[in-house]
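Heads up, there are several structures right after this.
What follows draws every value from the coordinates through simple rules; no lab data is involved. The structure presented is a predicted model; accordingly, all values stated were derived computationally and were not measured. Cβ atoms are built from the backbone, for glycine too; each structure is taken alone.
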Structure 1
Amino acid sequence: MILLHHLRIGRSLFTVWQLEELGIEYDLKVYHRHPETFLAPVELKAVHPLGKSPVIEDGDLILSESSSITTYLLEKFDTQNKFSPSRDDIANWANFTQWLHYPEGSVFCPLLVKMLLLRSNEPHITLTPYSERETALHLSHIANQLGDNEYIMGENFTAADFGVTYVVSLAKRLGLLDSYGSLNDYLERNLARPAFKQAVEKAVE
């Protein structure tokens, strides 16, 4: 059985969502952030040296990094390719993989900078224009990819939507989606999925 080390208020809620979508039996071990520093508790370092979440355990395997976890879950449990394309069409698979890794690899950093700047309540001579420029670039890129489609890869929901939904939801919390109607609709559509609601019920107090 999968054990997910779940840090409250953070990325791992979207791993719970994946487990629910895939119909996988799993357990949660819940951790809480420090109320003043908002950092993860030191107990997570006993699980993984980085002390971050999400981390899953499956037998002797301990795996971190959100997109790696997604890939592993797809390889082991998505045997009918419900949430990912078949490797028989390698170009389609490569494009899917690009979007699977894109949120963490490219989008998250400028959003994190924006979040930290908001906490400091002070603009920064280099970081503020960097964050503004890059977040606009990436949100426009996501909106262009989405177009008139329901989901990021087209009309069918795929595992690439987990990570994209996460960064779009973070952008919304940071007040960056006012001019992106299609991304607001995309977010609302995905967060209304029964599996996401089940994840919230299980993983959010």
Structure 2
Amino acid sequence: MNDSNETRHLDLGCGVFPRNPLKCKKLYGCDIREMKTSPDELGFQYQRANLVRESIPFSDHYFNSVSAFDFIEHMPRQFVDANGALINPFVNLMSEIHRVLLPGGRFIAITPAYPRPEAFQDPTHVNIITDKTHTYFVGDDPYGAIYGFKGKFEVVDVYWSAPKNAHNLLEPRWRKSLRNFEHIVFKNGLSHILWDLKAV
């Protein structure tokens, strides 16, 4: 990765409060909404994009890390465009994430997952994630390539987790374990899958 003074992080679906789970020096955000606020007022660099139809609006190999918190479940798996072409927005997004990451860069995602009801309760959840979905994008010959995936990730870690455990990956493991325990006892189990993938 770059020198710590130059590290850059991109949060997808950032809203006005982007996450920075690896505490990179420079913070960027991308969301579908138009921001009327200047970057100085926001406190981070912002680009608007509809990632269902558009590329991530940054150059190749630009970021040390990319995050997607409660975001990928909103990406359609497929649709047919006006010309009759079949589009795979989620697969395309994974290719784009790989494209903008530096070699060795990390993709951190957390999403409600099957079979938990949180995966289905929001009517805008159109991409149901399981504990095996990430396998389409990892390994020497990712299976997602048959659907157009360009890239390759390796697994740093994938596990069921409390949502807030993704906010700071540098937090001590005991704190995350305690938070997981609290969810299991008081919220009837863990509802989210956390992906920590490395761009190869």
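Tabulated data
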read-out: Origin of the derived value -16000 (helix-only ellipticity at 222 nm (-39500 (n - 2.57) for each DSSP H run of 4 or more, over all residues; to 500); candidates 1, 2); value: 1
read-out: Among 1, 2, structure where FRET efficiency 1/(1 + (r/R0)^6) of positions 22 and 54 (r between Cβ atoms, R0 = 25 Å, to 0.05) as derived comes to 0.50; value: 2
read-out: Winner on mean count of other Cβ atoms within 10 Å over residues 86-93 once structures 1, 2 are ranked, highest first; value: 2
read-out: Comparison of 1, 2 - label where mean count of other Cβ atoms within 10 Å over residues 78-85 is highest; value: 1
read-out: Origin of the derived value 4.0 (distance in nm of label points 7 Å out along Cα→Cβ at positions 46 and 158; candidates 1, 2); value: 1
read-out: Origin of the derived value 14.3 (Kirkwood radius over Cα pairs in Å, for residues 30-101 alone; candidates 1, 2); value: 1
